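Next up, some structures in structure tokens.
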Structure 1
Amino acid sequence: MSTLEVRDLRKSFGAIDAVAGLSFTLAPGEMLAVIGPNGAGKSTCFNMLNGQLRPDAGKILLAGPNGTMQDITGLPPREIWRLGVGRTFQITATFASMTVRENVQTALLSHHRRTWRFWRPANRHAGPEADRLLARVGMQSQADRPAGILAYGDLKRLELAIALANAPRLLLMDEPTAGMAPAERTALMTLTRDIARTEGVAVLFTEHDMDVVFGVADRILVLNRGHLIAEGPPAEIRENPEIRAVYLGAHI
């Protein structure tokens, strides 16, 4: 059973093939890393999965609540989000003047389709639900603090709670540990892996820190100039001579 199926996905910009016939699957609870040098096609792939770019060809299929695969190819980001796809970004996107709890409550307003009720402040909506999400990421004790004064690692945890507000079946994480200290990186991705395992969320992430990739990924995709050149469990990718020489370095 798959949460996500990508079939022969393609996207070109002029004469450049940013993604050239990419196919893969992602299972519930699986942590799948996408690595490769700059220009490999990682961001283009993510933006097509999220609806920010329309593919030139190929299919993107997402499992629905009943397990039936539905075609989400080319749908806009808002519709894809409502179908159960969450996303975090390399640069955090939170409301600095709102409290930590209010940031999550705002996401829950959208999830519950109540964003049109402007006369009801966000801080009156789904407080207990917001607190449960914050507790899940270890941020409940900071619920009343303004997001603008949080340490960067805590902002990343808050962003994860916001991404979980729509109860996603698929979570896309673009450079989730960028700008974080090494210990914070490990803690965030270990937390993400625990959530994936216990709640059956499929996680697709890009990451430059190879310690993070090999520490938490169940499987790794390696892209180069839009092509998938290797796929497998971390141990297999680690021992691949081409990948070691070109992408990972002799110390891997």
Structure 2
Amino acid sequence: MTTAVSRPKVSPISLILRIYLTVAFPFLLVMIFVRLIMSPLFIQFEYNRPGFPEDYYGMTSQERLQYAPFAIQYLLNGEDISYLGDLRVPDGSEMYNARELHHMRDVKLVTQYAFISAVIAGVLTTVAAYVLWRDNRNILYSALLTGSRLTIGIIAAIVIISITSWDVFFTTFHGLFFAGGTWQFAYSDTLIRLFPEQFWFDAALIIGGATLLVAIITLVTLTRRILTRSTQDGTLV
């Protein structure tokens, strides 16, 4: 005769923490790699890699490397828009026009909200992981496992859409955060000359690819660990 092994009861708090960790996992992974992309190293990589489009209006790679970091730094520092508005090109004219400055203010606002949300989510995730680690590690592993699966599904879909329909993805993404027309510029505008679409295409692929890789590693590692623990204690999560 065989004896059925009963599944341990899961408390409401553990269930809530499990759901939260599952949802927070992809968001935090993406935000980590977004932050890493917003660095001088990525700018240098892009401008120096073979095949990156040259500026049609004559800006050299060295000039791009000189000017582009100011835009990234503005999004991360506490300065107002004059940080960019006071910039001048060698002939003395303003580097950014009024529409570009307006858009950069919008981008900074979205960036600040995103990173504040990521910090809050990170703190809550740490607390949730600690509670489950102390009380029920199987639930913790299961939450992260489900989160990695969710991440793989989301990122795979985004990467496929980005590769097959980049224009649609790019337009839809901007439409979610910015008013219509405020993020579209002429090819002669500084923002386009410094950050052409190829720049954002590469950034999206790197963020998506890195997030996907970490999720897959997490999935494989936790699957093995859960199976090992389940075999040892006779339970399944």
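The numbers here are math on the coordinates, done by the rules we state, and not lab data. Keep in mind it's a predicted model, so treat the numbers as computed, not measured. Cβ atoms are built from the backbone, for glycine too; each structure is taken alone.
For the reader, a short list of remarks on this structure follows.
- Which entry (1, 2) yields the derived value 46, 34, 25 for Cα extents along the principal axes in Å, for residues 39-174 alone: 1
- Answer label among 1, 2 for the case where distance in nm of label points 7 Å out along Cα→Cβ at positions 191 and 215, calculated from the coordinates, equals 1.4: 1
- Comparison of 1, 2 - label where relative contact order in percent (Cα under 8 Å, 6 or more apart) is highest: 2
- Origin of the derived value 7, 30, 35, 21, 6, 1, 0 (P(r) over Cα pairs in 10 Å bins from 0, in percent; candidates 1, 2): 1
- Origin of the derived value -25500 (helix-only ellipticity at 222 nm (-39500 (n - 2.57) for each DSSP H run of 4 or more, over all residues; to 500); candidates 1, 2): 2
- Structure (1, 2) behind the derived value 3.7 of distance in nm of label points 7 Å out along Cα→Cβ at positions 63 and 183: 1
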